[in-house]
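Take a look at the structures below.
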Structure I
């Protein structure tokens, strides 16, 4: 399979988004029959064995922020995944411009969550966004309402809730929509 045509709608949407690769939408990507863990690890992907199945940990180190650096050798799930925005544009339910607006809204919320996490001292960009949020919220003892961090954690909770709502409504596909290769993970 050759690299995607940069003039295609899918390429433009994916290049402006990347949330399926950068740890925003998913924690891990389960490998499928036909994927070679050894070959993928040699390409720099971080693999882990979870429940007797190999997976790639997110964020994917092969994603450079705009595109996949191992596009020709990417795993099966990466080859077949299409988010809800991409599916809706392909079906004519929304325009490319409407999809780009939702992507922009989601990226703005991701930036807000990242800024709040940074303000609270969480900087591990090698973890998925939701995991960093969870660690921050679980790792803080009760503090007084006068503590500035209490207000920041409240802002963070609100921003993360807004982001998760947006991702569920406009980006993630429901388990019933997933091809069998995705299972229910």
Structure II
């Protein structure tokens, strides 16, 4: 499973990795699934089938950050998935989750930057929980549609300009 080189480096004790589902160990997939369930189904009280056929699509990349506890095994503490949309070009970021005890450390920013890096020049879309619109905006995402409810939570569709435009902006 490839590690993502990022600047600045992740805080000590964390590793950022990515792989398609077919390359994940059973334990890693269990931890990713469990984290998503704990955040979306339990914490946000949205009973829905989190695991869907898109997790297993060959072009889907699962990104996660693991934390190694002293003397213990690595544990997934943040995750997102990166899909290829049906048009074959646009990428979609979703299933963005961080364990409560690891929030506020900037970990999701590392994951989001890694996902953007993996997309190359492809346009990127996501459906942000409305209260996170400004946070995603800080990475260059802009609202591109009307607010909607998903599982009782307000969301806004957002888009990041294509890679050529992103490169000119740097």
Structure III
């Protein structure tokens, strides 16, 4: 079985920038360790990507915080995460989920057994969106999420997103901290 890791939006603006949080900062070392568990050629990543007109978009009107403007410092993947995955194929996405990435995973799945794991930010927006896109495109593929490698906008919305994914047959791995 081939294993793939998708690292969602581990960008500076979501970690210590415009929309950063302590929860997001806390997962950085865990995501870096998770990356080391995968073959370099089996790591994919997304980058939330907006433009100068962000506040004029539907998303910008609903979340009026300028973030992840293409080529800005906040748009960059966190340096430690980036250094851990130098061969990752990165998809810029202009909405919460990447149809292009889901299509690539579908193409890779043809004629082989595979498993996909997701990690990153934010559990309750972009992680859940990408997980559900992948589930719709790959109904027979094991898709899983390690909660310790994800952070939500709030702890409550993080847990709600995990439950939504669980209900859609995405495996939510046992949080190592919960086991102790």
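Readers should treat all values here as calculations from the given coordinates under stated rules, not as data from a laboratory. Keep in mind it's a predicted model, so treat the numbers as computed, not measured. Cβ atoms are built from the backbone, for glycine too; each structure is taken alone.
In this comparison of I, II, III, the computed figure 1.9 for distance in nm of label points 7 Å out along Cα→Cβ at positions 134 and 158 is attributed to III.
Have a look at I, II, III and say which one yields -6000 for helix-only ellipticity at 222 nm (-39500 (n - 2.57) for each DSSP H run of 4 or more, over all residues; to 500), as calculated. Walk me through the numbers on the way to the answer.
On the way: I: -14000; II: -6000; III: -10000.
Traced to structure II.
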